[in-house]
1. Comparing Rg/Rh (Cα atoms, Kirkwood Rh), for residues 22-69 alone across 1, 2, which is largest?
2. For relative contact order in percent (Cα under 8 Å, 6 or more apart), which structure out of 1, 2 has the highest calculated value?
3. Taking distance in nm of label points 7 Å out along Cα→Cβ at positions 78 and 102 from the coordinates of each of 1, 2, which one would give 3.7?
4. Name the one structure among 1, 2 that helix-only ellipticity at 222 nm (-39500 (n - 2.57) for each DSSP H run of 4 or more, over all residues; to 500) of -7500 was derived from.
5. Here distance in nm of label points 7 Å out along Cα→Cβ at positions 38 and 86 has been calculated and equals 1.7, so which of 1, 2 was it run on?
6. One of 1, 2 was used to calculate distance in nm of label points 7 Å out along Cα→Cβ at positions 6 and 110, giving 3.7; which?
7. Kindly point out which one of 1, 2 the value 1.04 was derived from, the read-out being Rg/Rh (Cα atoms, Kirkwood Rh).
Structure 1
């Protein structure tokens with residue numbers, strides 16, 4: 001498993017070294033608008049703990065952290081008006097998925113029809 005990098009961009013955001021457009025924060029979670037939005041609503045949700053991936057989070061986070069994280073995701077989608085029309089949650093994990101920041105996070109995307117999950121000319 002990849003070790004946690006205290007200098008990744010989300011660690012810097014959590015420390016307050018880099019500003020963000022916060023939409024939600026509590027003891028366990030920070031959520032903010034993605035600066036490279038791929039949909040009208042594109043929010044990143046990150047745990048405040050040092051977890052590299054969803055696998056790391058699932059294996060090492062406490063029950064309170066896990067519950068707070070997923071409850072926050074659900075509440076944010078509701079607060080952003082996405083529940084009725086629908087939304088997508090994406091969590092990339094590892095190099096083959098395209099994970100760019102080695103800090104577990106999910107993307108909440110919505111506000112329009114999003115189309116198919118993957119587009120590829122390669123066989124599945």
Structure 2
């Protein structure tokens with residue numbers, strides 16, 4: 001695996017780990033935080049899982065599909081983070097680093113998808 005792919009693999013795993021730690025620190029005695037936290041846990045950890053699937057894609061089309069799934073899951077994670085911050089009183093200082101990393105991953109994945117689609121169009 002090339003160095004950039006390996007670096008992104010480590011980065012998406014680190015994001016999933018940050019999501020897990022964020023979830024562990026939530027006050028889950030409140031039902032709304034428990035529900036939103038579980039949603040965040042699912043979407044945030046699936047970013048790394050989908051990236052690993054993309055790395056094993058059998059075709060460029062499958063790769064694009066999995067990378068776009070990474071975008072969707074990271075964006076969904078941002079929604080849950082925003083709701084936890086805005087409506088559940090989770091400290092913005094706790095939310096911001098994780099939200100920012102999701103935003104950076106979205107930008108990376110969107111670029112990867114666009115570049116792959118562009119390459120596919122020029123090959124046909």
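1. Working: 1: 1.02; 2: 1.22.
Evaluating Rg/Rh (Cα atoms, Kirkwood Rh), for residues 22-69 alone on every structure, the highest lands on 2.
2. On the way: 1: 29; 2: 25.
That would be structure 1.
3. Numbers: 1: 3.7; 2: 0.9.
Of the structures listed, the value fits 1.
4. Working: 1: -7500; 2: -31500.
This figure was derived from 1.
5. Numbers: 1: 1.7; 2: 2.3.
Checking each candidate, the match is 1.
6. On the way: 1: 3.7; 2: 3.0.
Of the structures listed, the value fits 1.
7. Working: 1: 0.96; 2: 1.04.
It must be structure 2, since only it matches.
Each reported figure results from applying straightforward, stated rules to the coordinates on display, with no laboratory input. Computed from a predicted structure; not experimentally measured. Cβ atoms are built from the backbone, for glycine too; each structure is taken alone.
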